[in-house]
Structure I
Amino acid sequence: MIFKILYFCNMKLLVSLLFLPLLVFCQNKKKEVDLIIFNAKIITGPFTPEYRTMLVDKGKVIGLFNDKTWEKNYTSANKKDMAGKIVLPGFIDAHCHFLGLGKSMEEVNLWGCSSWDETVKRVEEFVKKNPDITWIQGRGWDQNDWQNKNFPSNEILDRLFPNKYILLKRVDGHALIANSKLLDYAGINISSKIEGGKIVSENGKLTGVLIDNATELIENKLPLPDRKQKVKWLLKAQNECVKYGITQVCDAGLPIADIFLIDSLCKANVLNMRFNLMCNPDENITDFTPFKNENVQWKSVKIYSDGALGSRGALLKKPYCDDEKNYGLSLIDGVRLDSLLKKYYNKGLQVCTHSIGDSANALVLKAYSKYLKNKNNRRWRIEHAQVVEAIDLKNFKKFSIIPSVQPTHATSDMGWAQNRICKNRMNEAYIYKTLLKNADYIALGTDFPVEEVNPINTIRAARFRQNANKKPTEGFNLNEKLSSTETFAGMSLWAAKANFWEDLTGTLQNGKYADFIVLNKNPYTVTIDELIEIKVIETYIGGVKF
């Protein structure tokens with residue numbers, strides 16, 4: 001019996017010795033992951049901790065460390081020593097026109113023109129370089145930047161380009177000027193009229209300037225771009241965004257066909273960014289089912305309630321100071337707005353409404369309240385909210401309405417905004433800090449191509465209330481500046497939340513997409529003088545460098 005026990009014990013020992021190397025091997029085997037970045041300053045978000053090492057696998061963050069304990073269990077063929085560089089969540093632009101950006105990159109660049117003469121000269125130069133193009137489009141002129149601040153007339157366009165169709169959009173897209181050949185093509189004459197728009201004439205003759213809904217009389221008759229052309233524009237826009245560290249955008253208004261095009265391109269890995277897409281309301285969008293894929297989400301609709309302040313189309317409670325008979329333009333009547341809100345509420349869609357003037361904001365906030373009733377998670381948005389009277393502010397928080405604003409609009413408009421709405425009302429304009437105090441959070445964007453793509457401009461305008469020339473020195477209405485953390489949140493976590501993406505983007509946390517950027521400096525701690533030195537070194541989407 002004793003021998004049997006000894007034999008059994010020896011055999012057990014022998015088996016243990018035989019399997020010991022295998023057990024050691026299994027215990028020491030490390031998990032291979034797609035990417036490890038280390039020796040970095042990883043700012044994971046506005047309200048989350050910092051780390052030095054981040055592990056990425058299958059497009060998502062799977063580990064964050066401040067020590068080397070990860071080395072025991074993980075390895076990668078793709079390890080990157082960041083040498084102390086800054087790592088941030090990718091910038092999110094909460095309101096832009098992505099497809100429009102790509103389109104504008106192939107048109108006449110009219111941004112920064114100091115006069116109508118310079119505007120026309122740029123068109124001449126474009127035509128010389130592209131003599132075979134019959135349909136000439138451009139964008140970016142702003143009469144507020146000229147010595148003569150009146151709208152231009154198309155006489156010189158008629159004289160220089162009698163055989164071309166010329167369409168030049170104002171910087172905000174809410175006004176355009178067309179030559180007479182294009183007006184005739186569109187069937188527009190001195191008797192033409194349209195609700196919610198203005199066809200400008202002088203001395204019984206059309207000037208070629210169309211404002212707000214009147215622009216549709218021409219735009220709806222332009223030759224439609226084909227799929228190949230749109231894909232080209234989308235790729236150009238993506239390259240421009242990635243260059244500046246933008247990994248996610250919200251396109252504020254597209255036809256449903258373009259939404260499906262973007263989704264198909266993402267599925268085919270032609271586009272790689274992440275998109276929240278708003279659909280135009282002039283379609284049977286309730287026939288379609290909202291969706292959210294890895295890169296694309298559609299559950300939003302964009303409505304326009306008024307025009308722009310620069311073209312005096314924003315709907316105001318009091319008349320314009322520089323046009324005392326003008327209150328602006330209402331682009332949608334109350335009955336139509338209520339009908340759309342009811343339909344979209346029942347469909348479960350997020351409603352996002354362009355509202356710039358104080359009257360437009362008051363009307364839309366009240367219209368929203370009928371359906372939202374109280375606190376909710378519908379995340380309906382006001383896009384721009386440029387002029388809001390104090391009495392209407394309470395409705396943002398009361399009904400969980402998100403102010404979606406573009407800080408660079410403040411620094412672009414500050415030179416002439418007071419002329420439009422008077423000095424005594426400027427404390428109700430571009431009030432980002434006040435909006436944040438009266439809302440649950442705020443989303444920040446650029447509205448590109450109305451403004452430049454570069455998010456650093458947003459930081460400059462939000463934190464310091466200055467333009468690229470560091471003007472004004474004391475800051476424009478400096479009491480309305482956002483803090484560094486608030487700015488960071490508005491361009492990351494809060495922007496993601498306004499897009500229904502906060503579960504997967506907006507911060508660098510375990511389980512979220514590894515959408516991040518590498519910079520030479522931290523844009524949230526630099527001084528105004530150092531902002532210009534910030535460079536986006538690398539941009540990653542889903543852990544892949546672009």
Structure II
Amino acid sequence: MIRLDDVSKQHGQQILFLDASMSVYKGDRVGLVGPNGSGKSTIFRLVMKEEEPDGGQVHVDRGVTIGHFSQEVGEMRGRSVLAETMAGAGEVSTYGTELHELEHAMADPSRADELDTIVERFGEVQARFDELGGYALEARAREILAGLGFAVETVDDDVAKLSGGWKMRVALARILLMQPDALLLDEPTNHLDIESIVWLERFLRDFDGAIVMTSHDRDFMNRLMTKIVEIDGGELTTFSGNYDFYEKQRAIADAQQEAQFARQQAMLAKEEAFIARFKARASHAAQVQSRVKKLEKIDKVEPPRRRKIVEFDFRDPARSGDDVAKIEGVSKSWGKKSIYANLDLLVRRRERWCVMGVNGAGKSTLLKLVAGLTDPDNGSVSIGASVKMGYFAQHAMESLEGDESILENLQFAFPQSSIGTLRALSGAFGFSGDDTDKRIRILSGGEKARVALAKMLFDPPNFLVLDEPTNHLDMGTKEVLLKALATFEGTMLFVSHDRHFLRALSNRVLEVSPTGVQIYGGGYGEYVEATGREAPGVS
């Protein structure tokens with residue numbers, strides 16, 4: 001269906017691809033992996049003809065329709081959420097619009113002399129619209145929007161009222177409604193909660209066409225992908241299997257290449273030592289020349305490229321008291337909506353509570369109550385003795401607006417620390433080399449999140465309250481965060497849509513629902529076993 005044949009592509013001084021090839025066949029589920037900036041999104045733009053290769057060919061088979069979801073959402077206004085979604089359904093949407101216009105034309109007295117032509121065209125368009133499943137289009141659109149978390153009342157409301165994250169969901173719904181032959185999905189789970197991710201996973205599992213996708217969600221990649229294409233050093237290398245299998249194969253390939261490289265280096269050193277020792281002796285001239293020619297002809301084995309995650313030794317926090325946070329008889333409402341009624345909860349030292357709940361159930365509200373950012377209507381929230389709290393949410397990035405560089409920002413926060421230590425901290429969170437000179441004000445949301453997390457964990461509190469800490473983090477940075485938190489000696493209360501993160505860190509589950517709060521002993525894995533579902537609202 002889609003082929004890249006010996007493609008080369010350069011952006012400025014950066015070579016993205018050099019004689020790189022890959023193929024996508026019907027039914028393939030291909031995951032693109034590689035460091036940030038390696039060219040994953042460029043592959044999508046090449047396939048969509050938004051960019052042209054500098055060399056080689058990009059082929060898309062005749063008649064193949066492609067749906068492309070990117071992180072760039074265009075202007076959305078003037079239509080309802082439903083209408084905006086249906087407008088992106090491709091050919092069937094075009095026929096639906098024309099059908100609507102023809103209906104008005106037939107009822108227009110001023111066009112009575114054109115009636116025969118209009119009726120004839122109406123019959124043609126109606127037949128094609130029906131053939132494409134147009135009369136079921138609205139029902140399918142509503143089903144997809146519901147799966148992506150839209151409330152019934154929101155679907156018929158003005159799309160312009162939505163936040164950027166919810167507009168991303170509309171853009172994704174448009175692509176899914178298209179039913180193309182191939183889906184190109186660039187980070188489709190970025191703005192989704194866990195319920196919507198599980199729904200999307202099932203939708204894509206039943207999709208008949210090909211899928212090419214980037215994602216920082218390990219579970220999502222593992223459950224859907226059957227092939228991984230790695231972008232590294234200008235090359236595209238294809239591995240059969242899911243992401244975990246790819247990691248194992250990559251580790252084996254690296255070990256084999258490392259061994260080959262070491263063996264060849266040892267052989268070269270031996271030969272060069274012989275040449276150096278005997279090059280001045282006439283009696284060994286023939287042997288020396290023979291070995292020089294041998295070395296000139298030999299194919300040099302390259303050392304494996306390092307994909308190692310930067311390590312950083314995070315400090316242990318000071319010990320808190322045994323009772324870390326206590327919620328007693330708390331009630332909280334937003335307008336007429338009751339979020340909590342007479343809620344009691346005790347968080348004890350070294351417990352790691354993950355908070356589960358459908359969209360709007362009050363997960364973030366609970367974290368804000370504990371962090372003291374909102375007050376209960378009734379009841380009390382108290383923090384225990386010797387507790388130092390660190391709260392992370394999207395607003396944590398709002399204070400990162402200055403003109404200073406990342407390194408200068410860290411120096412201001414930690415004036416007693418050495419430059420080397422702060423550079424190592426930056427590297428652990430994905431800022432290496434010249435990246436530390438980036439100005440804070442120009443950083444993306446994901447980059448600001450990484451700076452905020454780095455500052456929080458460098459001098460860690462003993463009670464972490466985290467609202468979606470993995471949003472926009474790549475897999476490498478997630479692993480750094482996961483490792484730091486796995487050995488964290490303090491207490492945690494957190495919300496996350498990343499199932500790998502939930503499974504690895506939680507040892508208590510608090511499920512928030514309209515009928516009340518349910519507590520589960522054990523972590524997320526035990527919660528899934530006990531309930532038979534991966535999230536509230538998921539059957």
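Some points to look at:
- A value of 27.4, 123 for Rg and Dmax of the Cα atoms in Å, calculated from one of I, II, originates in structure I.
- Answer label among I, II for the case where helix-only ellipticity at 222 nm (-39500 (n - 2.57) for each DSSP H run of 4 or more, over all residues; to 500), calculated from the coordinates, equals -8500: I
- Structure (I, II) behind the derived value 4.9 of distance in nm of label points 7 Å out along Cα→Cβ at positions 83 and 115: I
- FRET efficiency 1/(1 + (r/R0)^6) of positions 43 and 403 (r between Cβ atoms, R0 = 35 Å, to 0.05) - highest-scoring structure of I, II: I
- Looking at FRET efficiency 1/(1 + (r/R0)^6) of positions 275 and 315 (r between Cβ atoms, R0 = 30 Å, to 0.05) for structures I, II, the greatest value goes to I.
- Parent structure of the calculated result 7.7, given that distance in nm of label points 7 Å out along Cα→Cβ at positions 299 and 331 is the read-out and I, II the choices: II
Where a number appears in this text, it was derived from the coordinates with a stated rule and is not lab data. Owing to the predicted nature of the structure, the values given are computational and were not obtained by experimental measurement. Cβ atoms are built from the backbone, for glycine too; each structure is taken alone.
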